[in-house]
Every structure is written in C-alpha cells, then in structure tokens.
Structure P
Amino acid sequence: MLFRKRAWDIMRDEFATVDEEASLAEAVRALRESQIKSPENNIVLVMGKSGGKEVLKGAVSVWTVLAALDEKVLRDPELKVARESDFDKAFARASAVCTHTALAPHLEPDVPSLKPTDPLPVVLDLFMRRKRGWAVVQENGKVLGVVLVADLYRELSADITAAL
C-alpha cells in the first residue's frame, strides 16, 4: 500500500493562509484558529500576487513564531529586571511590539514542495532531508494542499500495524 498512496491521498485541502502584507500577529491568529480544527497544524502559508495570480510566497511555522518571541520578547532586558507585578505588563508590551512587526523578516521562503502524484516514500524522504514536519502540495504553481508529518505517520503506522 505504501507505494500506491500519493501525496494527494493524505494532503489537507483546508489550511491556514495570510496575505504577504499581514503582520506576524495576523499569522499567529490564523495559526491559532486553524489549530482549533486541527491541533497538529503548525504552519500558515503566506500568499501574494504575481502577474495577477495568487502565488505562494512562503510559510510561517510555529518555530518561526517561537524564534521571533525568543529574540524579541524573552531576551528583552526590561523583562529581566521587571518585578513580579510588572512582568505581565512588560511581557504583553514586548509581545505586542514583536507580533505587530511585518511578516517578511519571519517568512520561510524555501518551502518544501511536493507534487500531488508523489508516492509516500517521496513524502517521507522530503521530510527527512529537509528536517521539516510539513510540505506544500503544488501543481502548476497552484497550492492544492498541505501534508503534515502527523498525516504521513497515520498512513505509515496503519500499514505497519496491518502487516503485523
């Protein structure tokens, strides 16, 4: 079964997106909303226009958001000296400043990409080579869906347990 299934068999056709002009805060909101339906989702696709067509510009992942918070919020010198009563206010201020920045500096432009007809071993190989738990399924420059590592694991583990 492993070689019969393709990326389109396990991809999600519902995924979070934001416009390239969005702020990091808007990407965080879109990601949180998508996690209500799908808690294992960890990316937001960033879309833009090119030649009048909507195109994929990159992605913002949970790791991207955490890196931004680490750099801009958790390393804020004011937080280190804030008294316990002031910490929540200082943290809220630093978070607001961080997330209301432009999305561009936090964008991952090098998005792992699959074709819809790629078999599951190709999907697994891409995840392992790129050390990512997600990939975008595209055809002719159009985003069709997203495959998460949880989706691939679900398929592989079903085949493994069936073989036991």
Structure Q
Amino acid sequence: MGVLTDYFRAPGAAAVVRALELTGGARPEFGEASEGAFDGVMAKGVDPGVLLGQLVAAIRAEPWRVDLVEDAAVWPTTPQPGPDGPWSEDDPWSTGPWVTELDDAARDALAEVRDDRIPAAVARWAEAAEWHGADPADLLPLAEDLIALARRARTAGERLYCWICL
C-alpha cells in the first residue's frame, strides 16, 4: 500500500474546502479552473515534509530538516483529536484523506529555481534515502512539473496544497 499525494494550487483554503465538501474529500479534479477543479500534479508518495522538503533543500543547496516545508491542515474540517484521542474507525483524522496548505517559502523556493540549476538539484534530490537509488533522469519530469506548478501558483497569487490519501 502506498501513500497517494497530489499537489495543486488554489486561491485559498476556503476554495479547497468548498471543493472537497462537494466530493466528500475525494481527490480534487485537475484541469481547467472551475468549481472543484484545480491545476495540479500527481506525485505519488512525495509527502510535503520529507520528499518535497528534500527537493526544496536541494534547490536551496542547504541541508534538509524536518520543518523546512511548513504546512497546515485544511481538511478534514472537524477538530483534530488530541494525542490521546478520542479516535474511532470512522474518524476522518484516522482515515483521511487529508489536505495541507504549504507555506509560501516552499512555493517560492520551487518557483525561483533557475532552469539551468534544476538538473543539479534533482541529482541531489535523488540521493534521498527514500528514493532507494532512483535515477535522477526518472525524477526530473516530476520535479519540473512541481516547479512549473509552483511558478503558476506564485504568478496567480495562489497557495500550494497537498492532498494525501492512504
């Protein structure tokens, strides 16, 4: 079982919540901007904190750290239980999906990388243990898609979001 992660851009958390309320939290549609459809990238297994954070670190040429990409929960909208619960089988915080809003610093790091520096950053990104020795050439298209999405988000004055499902 893998973790599904999709990144998309939206004008704000309220627009994301409205779209997710229409679908019960289902994966947002990607395509032309309309109610419930977003400009996005499917990035299976690229979680915001670790793998996206390692791409941001590679772009910035700095060490990765767990708090490099800050994110805040947007979905589910029910109050999150404390560490001791109450948890139940049907609690959306246990079952997902989850959506987080990424900080603008991560978006901007992706958006600002020069095109001629992308291959070197991806080569460094491929060294992450979580990639298990992946070939940088295989990761380059995904990195380019994430960078292009961040550029479009910044140009539009929008935020980046990550939809996560088990």
Structure R
Amino acid sequence: MPIPPYVSHLRTMIGQELLWMPGITAVVLRDGEGEPGSPPEVLLVRRSDNGAWTPVTGIVDPGEHPHVTAVREVEEEASVVAEVERLVWVSAGGVVTHTNGDVAQYLDHTFRCRWVSGDPVPGDDEATEAGWFALDALPEMTQRFRDRIAVAVDNPRDVRLGP
C-alpha cells in the first residue's frame, strides 16, 4: 500500500511507533444491478496488502476535508465516481499493526456514498479486485467493516458516535 509522503516523513522520525491518523471508510451504494428499486449493492475492494475485502478506506491528507478524501479514495482505488450523501459514523478504531510493521490507530469517518458512474476496477496498487456485492452475499470480512456497511445502509438520522 502506498504510504502518503507526510506519513513517510513522520515515520523517519518515529519509526514504527504508534501513529494516530484520521481516516475514512466510504460505503458506496447503488441500486442492485444498477436498476432503480432493486435491493442495494455495496462497492468493495480486495486490499493488496492483506487480501481482505473491505469498503474503500483511506487516510485524510493534511488540510483535506474527510468527505473529499472519501470521494478521492473511491476514484483512486476502484475507478468509480461517487458522491457523499452523509456522514453516518465516527469512531476510534483499535491499534493496527500493518504488514510492514508500522503501528497505527485511526479516527474513522464512515460516509454513506451514492454511486454516480464507472465500473469498478482496481485504479491503483492498493486493490487487486473491485466489485459490487449484494448485501445478502458479502464476501468474508471483519465485523468492523460489516458494521460500517450496516450503519450506512440503515442511514440513521443521527451520526453514530463511538463503537
């Protein structure tokens, strides 16, 4: 996975120690098979670093608004144009040790997004596959990503805070 230049610079100073970072999860939904009224489908990517299926995720660049990050990451990772509908959840994730040994923890902003255009294909080296999945036929994935998808689909009136 490419590391943003500012994170690489910070790593030269702190090594692999814990780094707190703002991140996003973009749960992109569309009507099933692209047809109005069909049950929704969710856009997922298979991560190149660990092979896991997830919604699109990413790190917020310095000075970038998280909703802008969501749209940018969807296009970069899955070659899909999406539009943010709303923020649905803000949560602090657990400590993660990446495959390269870097330790991080993320303040996640989960956005419900609407598909605008494009067929999902990996757009960069962060994903090896990208595709639409019916909500009742999701591939194996961690519970935290299933929960983020469920909250985005439920589209609660209030933003969920915390775990």
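With distance in nm of label points 7 Å out along Cα→Cβ at positions 3 and 27 coming out at 4.0, pick the structure among P, Q, R it was computed from.
Details: P: 4.0; Q: 1.7; R: 3.1.
Computing distance in nm of label points 7 Å out along Cα→Cβ at positions 3 and 27 on every structure in P, Q, R gives 4.0 only for P.
Suppose helix-only ellipticity at 222 nm (-39500 (n - 2.57) for each DSSP H run of 4 or more, over all residues; to 500) works out to -11000; of P, Q, R, which structure was it derived from?
Numbers: P: -13000; Q: -11000; R: -6500.
So the calculation was done on Q.
Values quoted throughout were computed directly from the atomic coordinates according to the rules given, and no laboratory measurement underlies them. None of the values given here were measured: they were computed from a predicted structure. Cβ atoms are built from the backbone, for glycine too; each structure is taken alone.
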